[in-house]
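Asker: Got some structures for you, see below.
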Structure I
Amino acid sequence: MLIGELAERAGTSTRTLRYYEAHGLVRPRRSANGYRVYDEAELRVVREIRALLDVGFGLDDVRPFVACLRAGNTSGDICPDSVLVLRRKLAEVDLYLDRLTAVRQQLHTQLSHAIAHREETCPRKRQSGP
């Protein structure tokens, strides 16, 4: 398939595919007239790349998954290098969650304090009516 068809089937753009190619993640072959030609395996690779990028992985993180697929595996996450990346990413997410939980608690405490003391520090203005 040509680059436009791959882009459409993968739900991406031709520009993105060229970007992946420039980073060595996608491997087209060239036709006699110089067009990029992709096989079905590249569609699986592009879908894997997009799924990983969508959940926060970087391009370097994606490489072991692509290599795992290229090795003939049915999934890109079953190889040891992919598992290491998954473990590292999970630890990152856990750290972010811990930080967000601390920020949430701080905001909750600050809001509670503000509500409890708002009458003292911000008295309501009396409206003069008709």
Structure II
Amino acid sequence: MRIGELAERAGTSTRTLRYYESRGLLSARRAVNGYREYDEDDLRLVREIRGLLDFGFGLEETRPFVECLRAGHDAGDACPASLEVYRRKLVELDACIARLQDVRDRLRHQLAVADSAHAAPEPRCELASYPGD
């Protein structure tokens, strides 16, 4: 298949595919007319890359998964290097979540302080005196 078909089937652009190729993640074969040619394995690689990017992985982090697929494995995460990327990403996410929880807690505290400092005074209830009391 040519680059336009690959882009359409993978849900991306030809520009993106050329970028992946320039980064060494995708390699096209050239037809005699110079057009790039791809096959189903290339589609699988691009789908793997796109899926990992959707998870928040950086493009370079997809490399071990691509290499694992190129080595003939059924899944990009069947190799030790891919599993290591998963582990690193989880550590990174856990640290990010901890930072966000800390910020949330500090913000919640600051809101409570601000609320109590600027709260409208409660209305006073004055008892009226009635004749004969």
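What follows draws every value from the coordinates through simple rules; no lab data is involved. As the structure is a computational prediction, the values presented were derived from the model and not from experiment.
Asker: The value -19500 for helix-only ellipticity at 222 nm (-39500 (n - 2.57) for each DSSP H run of 4 or more, over all residues; to 500) was derived from one model only; which of I, II is it? Intermediate results must be reported in sequence, preceding the final value.
Answerer: Working: I: -22000; II: -19500.
Computed on structure II.
Asker: Out of I, II, choose the structure whose coordinates give volume of the Cα convex hull per residue in Å³ equal to 216 when calculated.
Answerer: Going through each structure in turn, the value belongs to II.
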